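Novice: Structures follow.
Each value in this text was obtained by applying a stated rule to the coordinates, not by laboratory testing. Since the model is a prediction, treat every value here as computed from it, not as a measurement. Cβ atoms are built from the backbone, for glycine too; each structure is taken alone.
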Structure I
Amino acid sequence: MLIDIKTVANYILATHSNHTITPMKLQKLAYYTKVWTLVAGAPIVNAEFKKWAYGPVNTTLFHTYKSHGRNPIPAEPTTKVSIDTASSKLIDFIVDNYIAYSAFELSAMTHSERPWVNTPLNQTIPDQEIIAYYATQPFAKNFSDGTVGNGMFHVLQTESWHAFTLDMLPDDAKSMETFPSYDVYASQSERAAIEFESFMEVLFDGR
């Protein structure tokens, strides 16, 4: 089932209305949705992305949301978007792994990845280039057996992840690459975020 890019965007905005999503961030979330659905062998996103200065951009999305500039796109959680269950589950899994990053962090990610780097400016990033690169990444293993989100979870190894594990002992760093499931990973990440926030509150309250 092919899904047009506006439907993908509307779905992301509707299902993640509790997050701040600017046009730039939406572009990157939509791009990574295309990337990983291609890798998963389920190329459901019917859209092309071009290499622009701040990362991959779909021109339809650009013209649709450019009036918002750098401002968040107003959330519309009640928007009804018709997407089949299998596709929505796949999109949810992908977006959930990227949603916490800012627009500029997501842009920086794409700048470090071969498909954007190798594509001439203003040209379309080829699907073949996307598949060839991202299929070799550890995160691709989440899509190898058709049980997305249900089996062993392989962490998205971004620059921030590498920075986080840089000073760890090799065995400790290795243990952070996989989790028994995505739910376990999400639960531990949420707990760590809460503990960090509490630590920062105590730190600044003590000044």
Structure II
Amino acid sequence: MRRRDAFTVAIDGPAAAGKGTIAKAVAAYFGFMHLDTGSLYRAVGMKALAAGGLETTAAVTAARALADADLARTDLRTAKAADAASKVAVIPAVRAALLEFQRAFARRSGGAVLDGRDIGTVVCPDAEVKLFVTASAEVRAARRFAELRDPAAETSFEAVLADIRARDGRDANRDTAPMRAADDALLLDTSELSIDAAVTEAVTRIKNVLEGRN
């Protein structure tokens, strides 16, 4: 049962659309806790790789044994972690293992912001505010290419763009919890929208809902 003082903001969208940046800014503005749910899947993917591979058994075992230390890894923002995350995220048993953790976080008192790909549709369908942050594949690839933190990796913009498109396909077409905007989500296209402008729109929507509760 939802706690009386709980308030959940669900932010979904594809890779490199800006949802994480917006989520952090919104959480800081309102004093809410923030959870990047993608980090859970990145951590599971890297944990499974360390155990020998990304097959279902290893991925599910990693998800069930996920610990704080796994979320503190310094390589979760690498291309390798991103690719592993998108592969383990299509496994229903992995998603089930992480679902309750996410829902418990969302129900905490004082407010919570969660960003991912199925927050408003599956994890928190009753969230008070839902946002879907998107941008063109080309814009997102340029952002991701600029932020990759793996200097040893040999890559190119074209390779990153191909990876973005492949991940979009896996996320949108998986059988379990495919990525899509909730029917009542506010769409924020950041292709030509600055992050500041997107944050302002998000904050305005949240303020309106909060004021309506009082």
Structure III
Amino acid sequence: MLAVPLVNAKGERLGQVEIDPASLGGTVRPRLIKQAIVAYLDHQRQRSARTKGRSDVEGSTRKIYRQKGTGNARAGTIRTPIRRGGGRAFAKRVPGAAVELPKKMRRLARNSAILAKIESECVLVLDELQCSEPKTAPFAAMLSALGAHKGCLVALGSYDGNIYRSGRNIPKTEIRVFDELSAYEVMLRPKVIFTRPAFERLTSRTAVEESS
């Protein structure tokens, strides 16, 4: 069993919670994590860059004038990139379909990334996180107390608007609902902070995934 520190908002250690590494895949899979990150970043592309090559522009394919006897340099179609109105050389084409990764692989990659963070002692479980109103200063002070001011991912059990608005302006801080987490987001920041409901969701979800 792996032990994860349980802390309060002041950074005081209250104890620890345990999780079975087998529920997170047993071992860290670097290749799978990389594959998931590449697929995630590929899906962020807009895929709209496109320019017209010589085969896309309007114009005849007839040779402009004969090959010899005119005194001019040899020339072919008016669509050539060196002529006005011609196509672009090395035109941009619409990229192919996005890299797809099966759901089970994405899930295993996320769990493997979490396991890597736990083994590196970069994961904390926050006993209680409440924000009665959106306030950035108290949230930033809490991150400093937890040693996460250099960058962290805060995983919530469910969406909370006050918490999200309190932390969204803090640099290098991501706030996500656990069900929406990806391997990329887990590996992006040096520290991962789970709220207690999010960590319980992790353990219950992995148990369900193992049985299915």
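Novice: Here percent of Cα pairs over 16 Å apart, for residues 16-55 alone was calculated and came to 50; which of the structures I, II, III was it taken from?
Specialist: The read-out was computed on structure II.
Novice: Quick one: distance in nm of label points 7 Å out along Cα→Cβ at positions 72 and 120 came out at 6.3 when computed from one of I, II, III, so which one is it?
Specialist: III
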